[in-house]
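Quick heads-up: structures coming right below.
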Structure 1
Amino acid sequence: MPSDHLYSRFSMFLPAGTLRALGKMNVPVYRMTRGRLLGKIGRAPVLLLTSMGRRSGQRRTSPVLYLRDDERIVVIGSNAGNAHAPAWSHNLKANPQAEIEIRGERRLVRARVTEGEERAELWNKMNAQYGGFDDYEQRTARDIAVFVLEPR
């Protein structure tokens with residue numbers, strides 16, 4: 001299995017538009033196979049996050065790496081270290097109500113951005129699972145949001 005750093009470097013090499021296109025292609029494959037295909041990057045599991053477009057009002061679905069932390073789900077708005085945060089991150093900040101799909105199981109969640117010690121702890125846990133997040137953080141000057149998705 002390739003290392004997390006290989007995955008992160010590959011994703012950082014891709015233009016932002018290509019990264020978005022790959023994500024859009026991932027969604028139907030993930031749904032069709034209930035996450036058996038394209039449901040992991042290295043050891044890190046992938047979920048489908050559906051948020052409401054902050055400008056369009058349309059439902060938008062994106063594949064996102066996640067960490068299960070008890071009843072909570074943790075996701076990071078890294079966008080492979082690109083200068084701009086992913087659209088889903090902006091959408092969650094504007095409207096924290098969302099839906100996640102993990103291997104065919106759908107749940108409604110409410111998102112919140114973490115700060116301080118909680119953010120640092122969850123960042124470290126996510127990096128233990130997928131070591132590419134530190135690579136992404138080094139690539140960008142922006143603060144990368146760490147979200148907790150809690151059941152609603």
Structure 2
Amino acid sequence: MQLTRHTDYALRILIHLAAAPSERATIAEIAEGYDLSRNHLMKVVHHLALGDFVATQRGRGGGFTLARPPTEIGIGAVVRYSEPDMKMADCASCAIRSACGLSGILAEATGAFLAVLDRYSLADAARDRRGLAALIAALPAPMGSVSAACGPSPPRPD
């Protein structure tokens with residue numbers, strides 16, 4: 001089973017926020033720190049906001065935070081919300097599907113995968129908050145921020 005980049009980013013964003021639930025993050029901060037596309041992150045954050053996983057605030061001093069405590073955000077729920085199609089194979093268009101048992105086997109495997117994820121919350125994924133906070137603090141600051149303005153930073157290839 002492989003998750004889409006959208007789900008990967010969604011989980012990274014949520015873990016980042018869970019490391020310091022009372023702090024607000026920005027697209028620029030996460031894009032720069034994790035070397036991810038700002039445009040893609042904007043779509044992911046917007047989608048997470050529509051699903052009530054994050055709360056957003058526009059304007060100066062804006063950004064986003066967790067919409068609920070990390071203990072109330074299930075990893076399985078995030079994956080189900082972020083993955084539009086959990087099918088492991090395209091059995092619907094297969095010529096042998098009417099006699100093949102693979103689709104049932106794959107459906108059972110997907111169910112087992114999700115059942116494991118359902119046992120965990122965002123708090124479990126971010127249980128080492130001190131370690132995560134230290135790693136996040138060491139991430140590159142976004143260009144134009146106070147810390148970025150204090151010293152030179154190497155140019156980023158686009």
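Of the structures labelled 1, 2, which one yields 3.5 when distance in nm of label points 7 Å out along Cα→Cβ at positions 110 and 134 is computed from its coordinates? List each step's numbers first, then the result.
Details: 1: 3.5; 2: 4.1.
Computing distance in nm of label points 7 Å out along Cα→Cβ at positions 110 and 134 on every structure in 1, 2 gives 3.5 only for 1.
If relative contact order in percent (Cα under 8 Å, 6 or more apart) computes to 31, which of 1, 2 did it come from? All intermediate terms of the calculation are to be shown ahead of the outcome.
Numbers: 1: 27; 2: 31.
Traced to structure 2.
Could you tell me which structure in 1, 2 was used to calculate Cα extents along the principal axes in Å, for residues 38-77 alone as 30, 20, 14?
On the way: 1: 34, 23, 14; 2: 30, 20, 14.
Computed on structure 2.
Something else now. Please state which of the structures 1, 2 yields -14500 when helix-only ellipticity at 222 nm (-39500 (n - 2.57) for each DSSP H run of 4 or more, over all residues; to 500) is computed from it.
On the way: 1: -11500; 2: -14500.
Derived from the structure labelled 2.
Let me ask something else about it. Out of 1, 2, which one gives 10.4, 27 for Rg and Dmax of the Cα atoms in Å, for residues 14-69 alone as computed from the coordinates?
Values: 1: 12.0, 34; 2: 10.4, 27.
Computing Rg and Dmax of the Cα atoms in Å, for residues 14-69 alone on every structure in 1, 2 gives 10.4, 27 only for 2.
Let me ask another. Kindly point out which one of 1, 2 the value 17.4 was derived from, the read-out being mean count of other Cβ atoms within 10 Å over residues 30-37.
Details: 1: 14.8; 2: 17.4.
Going through each structure in turn, the value belongs to 2.
If Rg and Dmax of the Cα atoms in Å, for residues 86-125 alone is calculated from each of 1, 2, which structure is the one that comes out at 12.1, 33?
Values: 1: 12.1, 33; 2: 13.9, 44.
Working through the options, I get structure 1.
Here P(r) over Cα pairs in 10 Å bins from 0, in percent was calculated and came to 11, 43, 40, 6; which of the structures 1, 2 was it taken from?
Working: 1: 11, 43, 40, 6; 2: 10, 34, 30, 16, 8, 2, 0.
It was calculated from structure 1.
If distance in nm of label points 7 Å out along Cα→Cβ at positions 102 and 118 computes to 2.7, which of 1, 2 did it come from?
Working: 1: 1.8; 2: 2.7.
Label of the source structure: 2.
Only the coordinates and a few stated rules stand behind these numbers; no lab work does. As the structure is a computational prediction, the values presented were derived from the model and not from experiment. Cβ atoms are built from the backbone, for glycine too; each structure is taken alone.
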